[in-house]
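Next up: the structures, one after another.
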Structure 1
């Protein structure tokens, strides 16, 4: 299956999951679908049949509120059966609104409190270096998350230690809980802080598969790398795209047919159909 079709299938599943569970953050989940699809189907060295394989690359979803997108990609990759997705946020179910590493295979770190993922990833990267392991650590953060103080402690440490096995992806969808991200802390200042801390900084189009893949196929260098991914909150559904309220809202019954029809339509190709 092409990356385009995988992403479209996942978006349709997300609509249904958030409709049934009445949970928030579908806009945040939709903005990272394409990044996750490229990571798991083109970049990461992982084995769904052996989730704890020692040589695997590690992935941390630091913006844990978008866990529904990660669950869909893990299921598509074969870490667990797709029918488990129907239990998302059901009482007693395994798929909670934020990822829990003890519930399903493929989750490396339980996340939810913003800013923690990078600090944990820095520890993983340092441990791999000291143990002379060759795997990489990838961390996906939100743009608003970069306002957490602990992020910059981790950024400074990673730069000083030259952790070139560490790759951070920033989901720059330009919206956070209560405002536009750049009105609080501009992405320009974020990139400058990374550079000043000794990081290589790249920028990609977060909904173009070729741009994502090229940006994430990082050659070994001396420094850690941050990739700023230009994305759109709610990507794929016109009513949701770039709208802050979809940080909180969930689809209603009267919207379902229109949303699914939009995702099925060949008239609206929201990707370049190239792998």
Structure 2
């Protein structure tokens, strides 16, 4: 990875011909700026590639300023997991009980879209909500991972929007339709690689979600009921986690209804800040 003090950011660029390339940006800690340069690398989440190895640029590969890039979802995961009701205040605002153990569900990988995407809202429903979330990225394959070891299986973090159809969520006994529409998983723009084995400073990280420039969600991540290590332990007791898999960590209170023409911006500030994730709904 990068030298001490540097932060490496991973992403995927969509090229003019529709192809995609894995890229990295190295900064001194801040999210990538428009003038920073993205360099093509071998996909670090591909089989046989180790994140512990240096993420060297590909000779003769893609290279371009961040400001001119079209970004795809930063990984191609085998699965997308999510955690329901992981903030007590969010459970309360929807009139739900607080779970005694992590409430896990799937979102299909086909729901994922990158930063600045346009997402079509399905018609004929009364309420579809934004949900601002931290997303954990798995970096090392594992099964039956103890919470104490979970931090060694996490590559980094990014942002996500768990767009949710409340009509279907109330109607169905499970959430596959409510959470699974194409476009209902904006994610990115970049993965911030985190130090191997180091727990997240959740109490010093704050997530906000804004609707048309107005802040609707604003919470410390320290208010999560189950932290990433507990979620990794719970999920890996059932299934093998693969490099590049994503886990949406749950949303705080303030979820808000979406209508065509809305723009949502999600941001994480604090000790490990992330680049803003923006989505436009049509």
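No lab work stands behind these numbers, since they all come straight from the coordinates. Nothing here was measured: the structure is a model prediction, and the numbers come from that model. Cβ atoms are built from the backbone, for glycine too; each structure is taken alone.
Taking distance in nm of label points 7 Å out along Cα→Cβ at positions 59 and 83 as the criterion, the top-ranked structure out of 1, 2 is 2, with the highest value. Match the computed value 0.35 of FRET efficiency 1/(1 + (r/R0)^6) of positions 19 and 147 (r between Cβ atoms, R0 = 35 Å, to 0.05) to one of the structures 1, 2, and report its label. Matching structure: 2. Work out which structure the value 2.5 belongs to, where distance in nm of label points 7 Å out along Cα→Cβ at positions 67 and 227 was derived from one of 1, 2. Matching structure: 1. Set 1, 2, criterion mean count of other Cβ atoms within 10 Å over residues 11-18: the highest-scoring structure is 1. Out of 1, 2, which one gives 0.70 for FRET efficiency 1/(1 + (r/R0)^6) of positions 51 and 195 (r between Cβ atoms, R0 = 41 Å, to 0.05) as computed from the coordinates? Computing FRET efficiency 1/(1 + (r/R0)^6) of positions 51 and 195 (r between Cβ atoms, R0 = 41 Å, to 0.05) on every structure in 1, 2 gives 0.70 only for 1.
Assuming -11000 is helix-only ellipticity at 222 nm (-39500 (n - 2.57) for each DSSP H run of 4 or more, over all residues; to 500) as calculated from a single structure, say which of 1, 2 it is. Label of the originating structure: 1.
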